[in-house]
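Undergrad: Following are the structures in question.
None of the figures in this text is laboratory data; all of them are computed from the coordinates on show. Quick caveat, the model's predicted, so the values are computed rather than measured. Cβ atoms are built from the backbone, for glycine too; each structure is taken alone.
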Structure 1
Amino acid sequence: MNHTEYRYRYDMDLRFDQVKRIIFGKNMSKTVGKELSGIEKKNVLIVTDPNVHKFGLLNEAVESISSSGIRYEIYEDISNEPTMENIVKAVSFARENSEFDSVLGIGGGSVLDTSKMVASMITNPGEPKDYLTPVEDRFKNPGVPKILIPTTGGTGSEVSNMSVVIEKDTMYKTWAASSNLLADTALVDPVLNLSAPPRTTAASGMDALAHNIEGLISKEANAISDGMATKAATLISNNLRTAYNDPGNIEARSSMSMGAMLGGMVITYPWVAGPSILGHCLGEAFGPKYGAIHGVAVGLSLPYILDFNISAAYNKISSLARIFGVKHKGESPRTVAAKIPSAIITLLEDLEMPTTLKDINFPKGDIEKFANYIFESRQKLYDLPRFNPRRLTKENSIRLITNMFDGTFENYNDSGRK
């Protein structure tokens with residue numbers, strides 16, 4: 001078996017849902033009024049954040065809605081991260097104004113995740129915290145129709161079935177998962193990404209890359225998700241540096257939007273384990289707790305979790321060589337796989353992003369405590385024994401976090417890291 005060959009399992013039952021309708025293309029945000037009219041909606045709640053409003057990214061959508069004779073109200077009390085406080089306040093606002101018959105979310109992942117919860121909580125009783133059970137769908141009633149428009153090329157939230165929330169007490173992320181959270185329409189307009197700052201572009205791009213690569217190495221990955229994930233990872237690898245350095249390049253922005261959208265679809269497949277596997281398990285824990293935004297945290301985690309999983313998934317990891325332009329000739333799949341983490345480190349460096357836990361001021365004294373939390377508790381939330389290729393132990397969990405802190409790998413590669 002060479003490094004581009006691996007076996008899929010076809011002896012499993014596959015059941016999955018995806019977003020109902022996707023509209024993709026330049027200036028497509030101008031059609032949102034028509035979409036709402038088409039489903040006979042008359043009173044829409046627009047959920048966004050102050051920066052989206054400030055930079056005029058609502059203008060085309062609002063004009064389209066107004067010209068269609070649809071009433072609207074804008075709610076923008078949303079922060080950069082999806083905190084429980086944000087979601088509770090947004091849900092309360094929507095319920096107090098009970099005439100809303102639809103929700104339009106325009107913004108980054110925090111806005112879209114909040115929009116999904118709001119649309120579902122309008123028609124379901126109780127509090128948002130009652131629905132934060134990743135292994136159980138507690139939504140009984142369909143939500144009001146929702147249209148989601150992303151303004152960053154990263155989370156893929158516009159097509160995913162999850163809503164991520166930061167728990168106030170622990171500062172770790174959890175999420176609700178339900179087909180009820182899928183958008184009725186995902187409207188992806190790459191033009192809206194043109195004003196995203198370079199740091200946002202880099203972080204959101206690494207988030208999208210992590211979705212796809214973690215999806216590829218999931219133990220239950222199959223040809224359906226791999227086809228999307230491989231193409232998406234290629235689009236992102238080929239265009240992220242350009243989008244970062246030349247923000248107005250619409251071709252690069254379009255490719256990044258497509259890669260992010262495909263990544264959102266990949267992580268919605270039940271065999272990809274929700275947000276994804278070990279990298280998201282780590283990043284969604286240390287990111288909020290130690291002040292690293294989501295894309296930075298999962299991007300930083302990506303090279304190290306690939307290195308960690310080489311012993312159990314070197315055929316799959318070595319298949320990334322073509323995507324990242326890693327040269328190899330006559331080398332074993334395991335040797336090729338060991339070169340991939342360094343290629344991702346180089347990408348992070350080119351994007352001027354952190355490459356170690358030291359870089360984000362993670363306390364060295366927390367290494368063992370954090371590793372124990374991942375091993376003893378958090379891996380169960382992500383069902384890593386089922387989905388992550390390599391089995392976690394207390395010892396290798398500590399070694400992994402130590403490597404992430406020091407910037408070292410278990411395996412040799414061209415960078416000289418070990």
Structure 2
Amino acid sequence: MNQFMYNAYDVMNYIRHPLRKTAQTVRSYLRGHPAFLGFGSARFIEGLSDMYERSTRESQKPEFNIDTVDVDGQSVKAYQTTVLKKPFCNLIRFTKENQQPEPKVLIISPISGHFATLQRDTVQRMLSKHEVYITDWLSMRDVPASEGDFDLDTYLTYLIDFMHCIGPNTHVIAVCQPAVQVMALAALMDEADDPCMPASIIPMGGPIDPRANKTQVNELAESHPLSWFERNFITYVPEGHIGAGRRVYPGFVQITAFINMNPDSHYRAHMQYLEDRILNNKAGIDRHTKFYDEYLSLLDMDAVYYLQTIEKIFQTYELPRGVMKYKGHTINLKAIRRCALLTVEGEKDDISAPGQSYAAHALCSNLPQEMHDHHLQPGVGHYGVFSGSKWRSHVAPKIEEFIRRFDKEIGSYYKNSAAKK
């Protein structure tokens with residue numbers, strides 16, 4: 001384990017500070033003298049300065065900035081409130097002006113590097129017809145070491161607490177990695193006959209059973225022992241940060257790994273950005289800056305949770321093998337009997353490939369057949385499952401229809417079931 005990795009990163013930030021300030025000064029000067037920006041060479045220099053400043057700034061948590069939402073073609077004011085604060089996560093609620101009773105949706109964002117704001121498009125689209133909650137995880141460098149480690153048991157405890165806070169008849173969407181946790185949540189709460197158990201669960205592009213269709217991510221996890229991940233990726237948060245002394249998988253290491261998975265595409269994206277600057281293509285400039293401001297903002301993951309995820313989800317496949325435990329209690333997916341299940345996958349997903357989420361249906365063998373559903377979205381990769389035009393126009397409507405079908409307040413399934421009784 002490299003104990004000084006974080007210290008080296010902080011030193012590099014200190015060394016780069018004069019260059020970053022120079023880039024900011026050049027950018028500000030050119031933007032303050034529009035006459036210069038009439039020349040393509042000046043716009044190139046401005047773009048280069050902007051690109052350097054953005055790519056070397058310290059990772060900061062972005063804001064959701066959801067002020068309005070489209071409801072049937074009308075722009076309606078949206079409001080964000082924090083309804084529950086916990087050491088590692090805040091539960092955020094989004095509502096609309098004159099909010100009417102609508103199905104409640106909890107979006108479980110992943111702890112896999114990016115902040116919950118990566119699901120901004122997910123929240124905004126679901127808010128048009130729902131009351132929306134989301135897990136807003138903190139960067140572990142901002143959590144005092146005195147709070148203890150964050151592990152899978154803590155994660156599930158938090159989710160149960162959030163379900164109790166929101167109340168009965170809540171539909172749960174899990175984006176990517178927490179697909180495993182949402183399956184465990186449903187099993188535990190259904191088995192316990194908890195009145196706040198999910199009305200439905202919707203795992204999207206998640207590694208419920210990575211054996212179903214292995215990707216580069218799965219092969220990396222399988223090809224190295226757990227000690228290799230600990231030795232190469234784990235370090236201590238140094239003094240000067242709130243979480244000093246905590247072991248973490250730092251965000252700056254994660255972004256390096258993300259970029260190295262597909263360096264050519266990032267190189268092309270930045271070359272295109274400079275070209276858009278020269279040509280003054282404002283649409284392309286805005287698209288690039290919005291994406292990379294979000295993409296380069298990463299949170300630090302707790303080392304215990306990260307290593308448990310590698311081992312239990314990607315190496316030993318505890319959930320699909322039926323041996324995963326929560327506080328010593330075995331999680332049995334056959335206990336899911338009353339919680340409707342919709343799995344969503346992207347045809348071109350190279351992180352959690354098609355089949356990995358779909359595997360949940362066979363594992364929930366005691367759930368009535370009419371409570372199973374699946375959607376495979378053609379033409380989208382991992383991020384397209386929960387963000388972008390196809391998410392908004394194809395995936396979200398499918399989820400909305402499913403939620404309304406199984407909502408206990410308005411759903412036809414439960415009404416028909418009651419009538420039959």
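Undergrad: If you work out distance in nm of label points 7 Å out along Cα→Cβ at positions 17 and 361 for 1, 2, which one comes out largest?
TA: 2
Undergrad: State the single structure among 1, 2 that was used to calculate relative contact order in percent (Cα under 8 Å, 6 or more apart), giving 15.
TA: Computing relative contact order in percent (Cα under 8 Å, 6 or more apart) on every structure in 1, 2 gives 15 only for 1.
Undergrad: Give the label, chosen from 1, 2, of the structure having the highest value of FRET efficiency 1/(1 + (r/R0)^6) of positions 41 and 249 (r between Cβ atoms, R0 = 35 Å, to 0.05).
TA: 1
Undergrad: Here is a further query. P(r) over Cα pairs in 10 Å bins from 0, in percent, for residues 217-328 alone computed as 13, 40, 39, 8, 0: which structure among 1, 2?
TA: Traced to structure 1.
Undergrad: Any idea which of 1, 2 comes out highest on mean count of other Cβ atoms within 10 Å over residues 241-248?
TA: 2
Undergrad: Then there's this: To which of 1, 2 does the computed value 16.2 (mean count of other Cβ atoms within 10 Å over residues 89-96) belong?
TA: Checking each candidate, the match is 1.
Undergrad: Hey, P(r) over Cα pairs in 10 Å bins from 0, in percent derived from one of 1, 2 reads 5, 24, 33, 25, 10, 3, 0; which structure?
TA: The value was obtained from structure 1.
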